[in-house]
Structure I
Amino acid sequence: MRTHPCGAITREQLDSTVTFCGWVHRRRDHGGVIFIDLRDHTGLVQVVFDPDRAETFAFAEEVRNEFVLRITGKVRLRPEGTVNPDMTTGEIEVLGYELEILNRAATPPFQLDDSNVSEENRLRYRYIDMRRPEMQERLRLRARVVRQLRHALEDDGFIEVETPMLTRATPEGARDYLVPSRNHPGEFYALPQSPQLFKQLLMMGGIDRYYQVARCFRDEDLRADRQPEFTQLDIEMSFIDEKTIMSTMENMMKVLFKDVLDVELGGGNDFPQMTYADAMNLYGSDKPDLRIPLVLTELSDLVEGVDFKVFAEPAKNPKGRVAGLRVPGGNKLSRKEIDGFTEFVGRYGAKGLAYIKCNDIAKGPEGLQSPIVKFFPAEVLAAIIERTGAQDGDLIFFGADKTSVVEAALGALRIEVAKKLDMVEDAWRPLWVVDFPMFEFDEREKRWHALHHPFTAPSAESIEEWQTQLDEDPGKVLSRAYDMVLNGSEVGGGSIRIHSSEMQQKALDVLGIDEQEATDKFGFLLEALKYGAPPHGGVAFGIDRLVMLMCGAESIRDVMAFPKTQSASCLLTNAPSPVSEQQMKDLHLRARARAVQPDA
């Protein structure tokens with residue numbers, strides 16, 4: 001139907017006749033001459049129609065935005081003064097000879113060059129939204145990323161193996177999407193949260209190096225970087241340790257960024273490593289953004305003896321913490337802005353936000369401005385200033401509460417303040433976070449949970465050493481897990497796996513999963529571990545999140561062709577939706593009547 005794409009028509013085709021197809025981006029009638037900008041996935045080309053060809057001109061008069069056209073014409077230079085240097089086709093235009101309307105279009109719900117279209121409209125009419133050059137570029141970048149990752153892994157000896165989409169429910173930290181079975185009444189499949197167990201079984205089957213671009217499903221509350229269905233690059237390797245996996249993945253990411261963005265990720269050096277404990281202590285987050293120079297400073301020991309109970313009580317509590325966040329030049333923040341930050345940290349459980357403005361440190365307490373200065377002896381204030389490294393003109397924010405609240409609140413505040421004061425470095429700053437705790441205690445449920453998943457190996461070298469650690473305090477047991485973090489986002493995470501059936505059962509015991517429950521849920525894995533499982537480990541990268549970072553999008557919804565909303569619904573297809581009574585009957589299901597709400 002066409003000899004050239006729209007964006008490929010340049011000076012090289014001068015004086016030649018070309019045929020091209022696309023959508024009408026814009027139509028302009030200049031008193032007897034009609035201009036049409038025709039668009040396809042490669043770009044725009046300007047077409048001119050004059051009245052000399054009456055039939056073609058009449059068709060051009062009918063044309064409106066988003067009509068689908070096929071045009072034949074002669075390529076010529078644009079008149080002097082009308083060249084558009086911002087377009088690939090900006091030096092030329094096409095004199096239209098023939099015009100065929102392939103399809104007419106209703107008035108679109110929004111203009112493609114309108115930057116203020118609501119996300120709801122964009123998702124409802126996604127097929128129109130995808131015509132925008134920005135969306136086209138993002139989806140093409142995504143395709144390049146996946147292609148490059150495949151090539152890198154296959155060149156390194158990995159093979160792609162598909163794992164089942166219909167499996168059984170496993171305890172991996174989020175709710176499963178369940179699929180009722182027609183052939184097995186009352187029983188359900190689960191859509192995979194990840195291929196975790198199957199990729200471990202592949203290692204036990206001698207595959208050695210596996211990867212898969214896998215679709216995964218989690219029925220959980222959503223945020224800007226979460227979706228109910230998402231894509232991950234899943235990887236597993238046998239006979240390896242953390243150093244080998246991390247080095248292999250690091251090289252893969254460096255090649256990816258160089259080939260796709262022409263960026264030397266990590267500056268050509270090994271990615272830095274940081275322990276989980278240091279990350280939480282210094283940044284209040286297990287995915288610290290190293291582009292931001294601000295850090296948290298431990299102050300508990302300095303304030304545990306003061307009369308100010310708001311600080312003293314959490315400082316003396318083993319589960320509490322008092323920390324400071326020094327903001328260079330932060331004195332310029334107004335009271336209104338500080339009140340806004342106070343409201344912000346409230347979202348993370350903080351009951352307030354204390355601060356000190358450092359006007360003139362040499363004057364002692366008189367040079368400090370804050371409602372809380374009067375509660376501290378001069379020597380304590382001096383020690384706080386010294387430890388935080390505060391200078392004249394700086395501001396110090398304080399967090400005093402349970403450790404988890406202080407770290408969550410100040411960790412988020414650190415990022416918010418940096419954005420407000422333009423303190424975020426324009427760079428790519430990757431790192432590995434290592435030495436994660438193996439278990440965390442859920443105060444509400446009064447039980448231990450796996451911080452990553454139940455199949456992560458402990459750092460202990462033997463079962464006996466591990467048992468000793470468990471007897472002392474399961475919360476202090478470290479795992480062989482590692483996360484790759486990039487600019488404050490976790491882009492990949494993995495671990496060395498447990499390859500001993502005895503050690504795996506012991507891990508399940510800590511989690512309160514007895515032998516019968518373990519057998520019911522994943523007895524096939526425990527059975528397989530008895531038949532010579534190799535030492536193995538792996539990692540999974542979130543493709544959606546990685547592409548979001550690489551193209552500078554605000555949400556992973558902006559790099560997915562057909563995403564769900566934050567309520568996990570599809571505005572385009574109106575899914576989820578009710579099904580017929582016959583379908584329910586075939587699946588041996590019966591809908592529960594909705595509770596009737598009382599009248600107000």
Structure II
Amino acid sequence: MEELNILNLLIILVAAWIGGSAAKRLGYPAILGELIIGIFLGPALFGVLETSEMIAVLAEVGIILLMVYIGIEINFRDLGKASWPGLLAAIGGFVVPFALGYYTIVYFGGDPMAAVFVAIAVAVTSLATKSRILVDLKLLNTRIAYVLMAGALISDTLALVIFAGIVSFVDVGSIDTMGLVWVVAKAILFFTFTALAGIYLLPQLGKYLMKANVKSRTLHFTLILIIVFGFSELAEIAGLHSILGAFMAGLFIRDGVFNRQISKEINNIFHDISIGFLAPIFFVSAGFNVTLDVFQTDLAMLITVTLVAMVGKILGTAIFYLPSGYGWREGIAVGTGMNGRGAVEIIIAGIGLQMGIITSEIFSILVFMAIFTTLTVPVFLTWTTNWLRSRGELVHQESRSGYIILGANPLGLYLAKHLQENDKVVIIDANRELVNEAKNKGFNSMYGNILKEETFEDAKAIEKGTFIALTENSEINFLATQLANEAFYVPNKIVLVSPKKGGADVDMLDRINATSMFADKTELKPWTNKISSGNFEEKTVEIKEAISTREWVKKHKSDNSILPVIICDSEGIKRAFRYNDTINPEEKVTYLK
């Protein structure tokens with residue numbers, strides 16, 4: 001048996017880290033940098049690295065674990081966040097480039113089976129990178145964002161289903177009716193069994209472990225690996241590929257299966273091993289299979305496939321988007337966002353190369369197509385969304401609603417009393433006494449450490465539209481808001497900033513796309529004392545001309561004894577008074593005096 005070349009593995013890991021870090025700094029997914037550096041250091045250019053039997057084994061384990069991670073990332077409830085016309089557009093972004101990709105390869109004289117592989121590759125949309133791009137471009141609470149996420153989910157899932165059919169067909173080797181029926185039957189049995197196991201058996205296993213008070217992190221990690229490779233082996237037995245089993249396992253390994261705290265720790269370990277170790281080996285070594293000869297021998301095919309991938313994705317999305325009534329411009333914007341390719345496309349292409357379905361030339365074309373199209377996403381999506389924004393057509397879709405308020409102090413409760421008239425409010429505090437008092441007053445409050453993700457999860461932060469940090473400690477406010485932004489992508493973040501020195505400053509809020517509560521630095525304690533003692537007046541004034549919240553505060557700066565808290569629109573909908581907001585005519589400002 002071949003020995004593992006430690007030096008070769010070390011260089012691959014260092015190269016993956018350098019390439020991935022460089023790509024992320026430029027705003028692109030890490031796999032893009034890993035692929036490119038694999039091309040540079042592999043046989044295609046400098047020949048510093050080469051694959052081996054052991055590297056291939058590690059790479060195969062890497063893609064299995066990566067598919068589990070992709071499965072965990074997919075949440076089918078996200079489909080409900082996009083309207084039905086939006087889902088049609090997402091399907092158009094798959095079907096149109098799929099058809100164009102297939103006929104392009106057939107036109108160039110390619111094998112029909114290879115053409116199907118290319119069709120899948122050009123139809124796929126990168127799922128893993130969408131959330132980060134949407135956050136960076138401040139698009140997470142727009143209608144475009146939900147259509148993009150639905151499109152990525154659909155395209156990845158459809159690609160894997162079609163891929164399963166191809167693998168099964170290749171195993172049959174010939175067109176035999178009974179053979180094909182048996183292949184389809186095995187595939188149906190596989191998906192049925194894994195779905196039933198995921199829905200019924202795995203939760204029972206989790207309940208048994210919790211009832212037996214089993215808290216060993218190592219045991220849980222081992223069980224997860226057994227489930228993953230067990231599902232992968234079932235896929236192989238069914239004539240499918242192991243990545244289908246890994247993907248199905250990932251769909252059902254969720255926080256609700258095992259002890260939530262242990263599951264969170266295991267998921268972090270699982271993520272680090274797959275994303276930080278084994279998956280980069282696959283992507284760097286995938287670059288070893290790329291040949292630059294395609295730029296001389298198959299340049300026309302490379303250009304055509306890349307153009308077909310881009311045009312098919314953008315126009316396909318826009319065409320299917322027309323019946324939605326949201327306009328062709330928004331359809332084009334969605335299409336540009338869906339134009340990037342990612343892990344699933346490279347994995348499927350690599351397996352196609354291993355099975356001999358596609359040649360190294362076609363594999364190289366697919367890799368370069370993935371690189372070129374992914375490079376366009378931030379640029380094109382920025383252009384098109386700025387275009388919509390300038391025309392007033394960038395629609396915000398608040399499917400994420402409700403508030404999380406940090407601070408069960410009197411001012412926090414006063415604010416919650418107003419906001420919960422129109423929406424759901426959850427109050428969080430680390431002081432049990434304050435939490436119990438809030439509960440006794442009828443507020444939905446919970447005890448917890450806001451700097452832990454588990455507290456946000458218990459408050460269902462992933463569904464909430466606004467996070468308000470309202471404690472005396474500006475640093476805690478800032479750190480909690482940063483966690484809400486980076487881990488849960490809460491679109492609206494409002495922070496109380498204290499005028500005291502040494503704490504977080506207003507400038508720090510720009511880094512996490514947050515705004516200051518009350519549109520000014522505010523001392524909390526005097527107002528909590530006034531409210532708790534009842535020594536205050538509530539005043540409401542109607543606005544005659546549009547004015548920014550900051551200008552309103554400056555206009556009333558001479559009167560330091562007032563605190564603007566709520567803005568109420570003409571329909572009676574209330575929102576928190578914060579910086580970077582506009583008070584329109586007929587809207588009312590409620591302030592304390």
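What the table below lists for this structure:
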| item | result |
| --- | --- |
| Identity of the structure behind 1.6 (criterion: distance in nm of label points 7 Å out along Cα→Cβ at positions 146 and 570, calculated), options I, II | I |
| Structure from which 40 was derived, percent of Cα pairs over 43 Å apart, options I, II | I |
| Source structure (of I, II) for FRET efficiency 1/(1 + (r/R0)^6) of positions 210 and 474 (r between Cβ atoms, R0 = 41 Å, to 0.05), computed value 0.85 | I |
| Origin of the value 4.3, where distance in nm of label points 7 Å out along Cα→Cβ at positions 122 and 354 was derived from one of I, II | I |
| Which of I, II yields 1.13 [Rg/Rh (Cα atoms, Kirkwood Rh), for residues 314-513 alone, calculated] | II |
| Origin of the derived value -9000 (helix-only ellipticity at 222 nm (-39500 (n - 2.57) for each DSSP H run of 4 or more, over all residues; to 500); candidates I, II) | I |
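Bear in mind that the values in this text are calculations on the coordinates, not laboratory data. All values derive from a computational prediction rather than experimental measurement. Cβ atoms are built from the backbone, for glycine too; each structure is taken alone.
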